Structure I
């Protein structure tokens, strides 16, 4: 079996799940999700909760006694290395992970499509919604009936309000979005922008230059629904966030254009394997 350590927000959870699902498909072994990270959310820099259960995933939750055992093993790993424990070394893609056979506990972010692109159809199906709210259904119909719909994601929240996190990630500036828009206008006729953000007020004040925009994000939409709605747009302008990364990757439009920031982290961290080669880096 494989045990996947889940941590952080929904976008990260999706990467971690996708690795586990791929290893399971490749080996025929069962995989389990360890949710220990979410038992004490208020002790985190940014409180998070487990959200994969909004999707039609293959959900095998590790029982609490086993979970506690593996977290003790995790703490002791530095002093008493265990061959059953595999920790990600960096954000780069490590092909040896895909050669693992069984009986491994995996901890990391696994932020590369190379870990799971072979099983794209399965992953896309797993990340369909179990149910959809009336508000999400409304936006779904509007987006599907809009020619050249473009999802624009602006990640702020802890990226600007938490000094420690801001020093690591930073947020995409307005120049980035303006440059993406200008390039898109040269490729797509009359694009219609659907904007998603954890800071609606910032969008309303600073994105007037986009022209008529549709502010989709709303407290009544959960995170999984927003990813779903973004993925329905034909094109995406994403932020340096796994949240909108997944929306762009799940987009099945054959001629899609995806814009992504070439500098993903404020600090110098290699993300060479994160962005698909066909996505445009700005």
Structure II
């Protein structure tokens, strides 16, 4: 009897697959406005899109938790980041447009997963008194801070801009920058907190809602508003996540995400000619 009740409970709510499909629908709304605002696609399409990022960041934390090989998981996100950067550059050169191709959520997901790996290594090292594990966790974190804070903030004007254009292209394509990733530090650390609170759903939801309220407050005090605060509504979906993976579509998002952006971009380019 207890097994029957447990199976019934597991069927309730959203699986990871359900969340992914819902997130994809929201994402398409967002990018439709991004690419076709000139053609009359309403602004509220982008409001729906604000719910997208927390869903995929949450799924990234879940994926990192249950993946069999975390190194391959990180490598897959990094390769996706590089490939999309290169494709975006080529397409923007072939089809130049003022719309621009700045989308690359893979950088955000990569940094979130990297921080998860670093924190996990340090925690395990402290618990088991393994110096090697602590070092393996701290070194990438220190390099990340040095590169993104010291190099980017202090040397960008005096060094990077003096380099040949092709060097800048290669640099941007292969070296992700946490400060330039979608959502920047906010989204990256949201992913880390989702991971740290993975056994406490209420804390995951509370973190998202609290961050959304802060964005709302920041926007109101600045007098400009911040529609990103709407992402807090996705907390409802995350609350009803049942912890199950659901249908296996590991590579669907990796392919659909860049494909639909480039399709919309090229169509918009043709319509704006």
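Match the computed value 30 of relative contact order in percent (Cα under 8 Å, 6 or more apart) to one of the structures I, II, and report its label.
Working: I: 20; II: 30.
Label of the originating structure: II.
For which of the structures I, II does the calculation of helix-only ellipticity at 222 nm (-39500 (n - 2.57) for each DSSP H run of 4 or more, over all residues; to 500) return -23000?
Details: I: -10000; II: -23000.
The read-out comes from structure II.
The value 2.7 for distance in nm of label points 7 Å out along Cα→Cβ at positions 33 and 185 was derived from one model only; which of I, II is it?
Details: I: 4.2; II: 2.7.
This figure was derived from II.
Taking mean count of other Cβ atoms within 10 Å over residues 25-32 as the quantity of interest, name the structure among I, II where it is greatest. Working shown, then result.
Working: I: 15.6; II: 19.6.
Once mean count of other Cβ atoms within 10 Å over residues 25-32 is worked out for each structure, II has the highest.
For semi-axes √(5λ) of the Cα gyration tensor in Å, the calculated result is 33, 20, 19, so let me know which of I, II that is. If you can, show how the numbers build up before the last one.
Working: I: 33, 20, 19; II: 31, 27, 19.
Structure of origin is I.
No value in this document is a laboratory result; all are computed from the given coordinates. Bear in mind the structure is a predicted one, so any value in this text is a computation, not a measurement. Cβ atoms are built from the backbone, for glycine too; each structure is taken alone.
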